[in-house]
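Dropping the structures in below, format is structure tokens.
Bear in mind these aren't lab numbers, they're just calculated from the coordinates by the rules spelled out. Bear in mind that the values here come from a model prediction, so they are computed numbers and not experimental data. Cβ atoms are built from the backbone, for glycine too; each structure is taken alone.
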Structure I
């Protein structure tokens, strides 16, 4: 077997070892869902970064930049700036006012059952969107990694990743997931830094030569089959008017809104703040995460533009594989094996985080608090339901990933961000900052945000494969022209609709009990007093 296969197997064995170790510590719901709140600030910061720096970041964004230049780099900017909303708006209040899930914050002063039911539906929807993107990347990557084993198809690779993901979550819980994410973050940063150094070495460590090459990039155009020279530092290759028939600037703004506001509504990011002992540690972990994430997204410049200038856009196998291809070209088979194994670790860590957030939401919010009115009918039943949910979510994600395997992962994750920004963020922000926010507003905001974002995605060019790697500019123009909703990301419309619905719902039906508890929530959100009892209503 090749060294790539051995590295792949070594990571799998190591992470399974962590899962076995963590399984012995899962003695309660708090241990399973929140790692016993034992994670330190720097550990959680690494884990948050590991959860956030997904396959979409490492594989998708590198490919976006390599094929679309400046426009692809906007994905990096959006994801980096997005963490400011997490730090400023949600990290501390969420840790102080919740227990295991986002719905704990909402249910504190609102009527629990309808709010938890809608929040659980939203969490599972967003997690599934995001998970499908990661598993598409996994399938493509493992197929490339194990190219010496032709009997392993992309579909088989996706199924294998899904099975491993379920094993981590079912047996290891949040503790195993956290340590897989920490190890993944360290490996990813190591590989990204080294690959960036190799890119600059190719240009004699001269930034001027590097950016000159980007500004005067010569390659064979996929449409005309003629050699062209383009400036990859200029906007317009993806969102330009010649491709999107005048909607390019709005499409870019819509994407930016989804990325910047979506992060603060991502369930698998939000649950990470429940693993630390207090709000101060939550703030510390966000600072650690921002430093790591910021460094990483700056380095994607070298990965994406390095692939464009060294490999050339016409020689990139698929947009999701630009970074591994670049690693093989510059560092040989051993470095390719390492980068591929790191990318695989990236996918497993993020998918595990998504799975546990979805299963925790269903078990804690819907099963325990909606169906059983907050009373666990048997000890350990909530954890058992979460484990069963992990199997179901895994199966659904595997099926969808196989069906959508040709879609760019960064693009698909952008849609997940749009759903999170439209449904989750409005109710979180209004619950924390608006006294008149009511149960009706929360349910309506979640429902309208969720439905509007998904409907607009279905009516947009996105659903017709506009961002598939095989789609050339002429076909993209035709698809865009025939779509009912012309933008590829719905954020610019669905986010205001989510906020508007939540506000109108609250004004239509006032809730004196919720208003009376606002001051109590405000004190708890800012001080942490009684945080461990935050779900008591």
Structure II
């Protein structure tokens, strides 16, 4: 068989369902092989969107998503998606084409060193230089992409190698069990936690995979220790739980940070250095127990005293078995933090002003989306409001990127989520700036027959940067733009377009869109004037007042 046939058989052996991307001349043998396989090609309108979709597939399934591009400009268009997957710990394998490497007919036309380009933003990258090496190269790319910490890998398949005749067979994956934490490490962690007065659990990005949720929920329920989540740890334990103290969406000064300041022992589960740390350690102050698949990466603000390294779910089970509620634990202040946090979240949820305010927007979307539904957020200031005010009930039901934080990912991520979860309601929530970076994928969504709601938050500006510009007292300059008629734009792709003209229309309109099927775009004018008052002034003032009242 041809080497391209072998390549596709290797992908099938890895369980690949979809290949997202845009083929080029150098991929034609591979394209022909895909045409005769059980793998579905998802043809996108931009390689970056294909990469975002592949990464999101990996995030949701735990198995590497696959994306495809040609050489040169096609490969360079995957760079942002590669960084997105690598920083966000999403397993992804990229396959790019290349001119013949044994005999060049076109000099350096379109040729750049793609392997060298991918080196700093992937776990591994290589050029396949012979057909017989394909099984080993593919198996290794998937192994590295999937194993902890997951990320991006890259394979370059030159067109002359793809056309070679080969006799090799795919290499199946070996059975692997993740190492478990040593008993002595568990004992040290239990001893430190037992001696604490105000322990606290912090759930981070690393806990949002490999089925950690059940063990963490059991630990919280049995031990009664309050918890907070990071942005990428949302939903690992139901954020409606009475012991949830909120999300570390704001950098500092929010109610969860007051609980952190009160705590003398933090159990930090799944900490990932790509996320802004929700606390700053000081020598001699609170103790930190690091529970993760790998040891801690020490920096000036993170140097845990005890490390429990191994499978997170197993470590939490071991600790739960060895620990019991201690009479010296005191959570009175943390319970008051929880009450104050919930009270503050309730403010503004019925605000009738138009354009829609962020608090009302988040509340209305939470009202219409079932607990197991999926929202995919692009990047903008609204991400902070959703991270803070939109309680996630299950893991990976709120897809946000607090790692690379790239604009343009919201719509492709939602499309991938719908492919993975065809029976769940899925909604993309995008700022007008981020949406227009990959808006062409509306055609892809329509062509695929997806049932998808796309909410565009329209303020005709790059709102996040404008808010920060305002907060710094700088000139209002350089961040405003015009938008197309989004209703007509959606309709031009064969989607349904809607425009909100009153705040009270939002809930019934979203319910209608979710119920009627197809791709729906909803243009929602949004008013961000509350950003500075609420996020920069009101939250820190109220949380400080709470702390002062508690002495």
Structure from which -22500 was derived, helix-only ellipticity at 222 nm (-39500 (n - 2.57) for each DSSP H run of 4 or more, over all residues; to 500), options I, II: I
Identity of the structure behind 0.10 (criterion: FRET efficiency 1/(1 + (r/R0)^6) of positions 63 and 343 (r between Cβ atoms, R0 = 30 Å, to 0.05), calculated), options I, II: II
Structure from which 40, 22, 12 was derived, semi-axes √(5λ) of the Cα gyration tensor in Å, for residues 159-246 alone, options I, II: I
Among I, II, which structure scores highest (criterion: relative contact order in percent (Cα under 8 Å, 6 or more apart)): I
Entry that produces 0.80 once FRET efficiency 1/(1 + (r/R0)^6) of positions 295 and 351 (r between Cβ atoms, R0 = 30 Å, to 0.05) is calculated, selected from I, II: I
Top of I, II by distance in nm of label points 7 Å out along Cα→Cβ at positions 47 and 263, largest first: II
Which of I, II yields 24, 57, 19, 1 [P(r) over Cα pairs in 20 Å bins from 0, in percent, calculated]: I
Identity of the structure behind 182 (criterion: volume of the Cα convex hull per residue in Å³, for residues 95-254 alone, calculated), options I, II: II
